[in-house]
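Below: a set of structures, written as structure tokens.
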Structure P
């Protein structure tokens, strides 16, 4: 069994990538990817709302499950747009040690 840490995201992304071009009737991931970035983005929006609702009205287990759904759909969106997790990790690394207020101000 794999260690429980953030590397699960890299392993999950590899599975998602392997579903590109697969028969949409054989896999939810393949179906989302076949729908393009629009379908994946719609699911990210839906899962974001469900995550917020869980945070406000449910227990920690529900929030963890909704968060897992959100992360999965976000990874599908990245794959649909041709973005690798490493691209996001680099963006996070570039912000490391920078105040969130400063980082937001630098975008303007």
Structure Q
């Protein structure tokens, strides 16, 4: 058995302030829309944008570049947040993420 490094999120929200695109798919859109009390089409029109390659949708940002759904150090969508958000930094990350992310590395056994 080997160990692998897993990063435990400290909810510093620095990743929520990093420029980029939070991709959302159909299931995520439906879950977030329900959570906000909207139908899918209304949610799409109000809170998403077309990604640059026109290959799907992403959540909108605030004018300062942070996620629209970030309030202080809290995610409005915490219970239904997109997979991309939930997976950071373990399933994906960006160059330089360790300089801004406060996630704590821990060793976990790999079966």
Ranking P, Q by relative contact order in percent (Cα under 8 Å, 6 or more apart), the structure that comes out highest: Q
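Comparing distance in nm of label points 7 Å out along Cα→Cβ at positions 38 and 70 across P, Q, which is largest?
Values: P: 2.6; Q: 1.9.
Checked P, Q; max of distance in nm of label points 7 Å out along Cα→Cβ at positions 38 and 70 sits with P.
Have a look at P, Q and say which one yields 2, 12, 16, 18, 19, 19, 10, 3, 1, 0 for P(r) over Cα pairs in 5 Å bins from 0, in percent, as calculated.
P
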Structure responsible for -7000, with helix-only ellipticity at 222 nm (-39500 (n - 2.57) for each DSSP H run of 4 or more, over all residues; to 500) calculated and labels P, Q on offer: Q
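The numbers here are math on the coordinates, done by the rules we state, and not lab data. Note that the structure is a prediction, hence the values are computed from the model and not measured. Cβ atoms are built from the backbone, for glycine too; each structure is taken alone.
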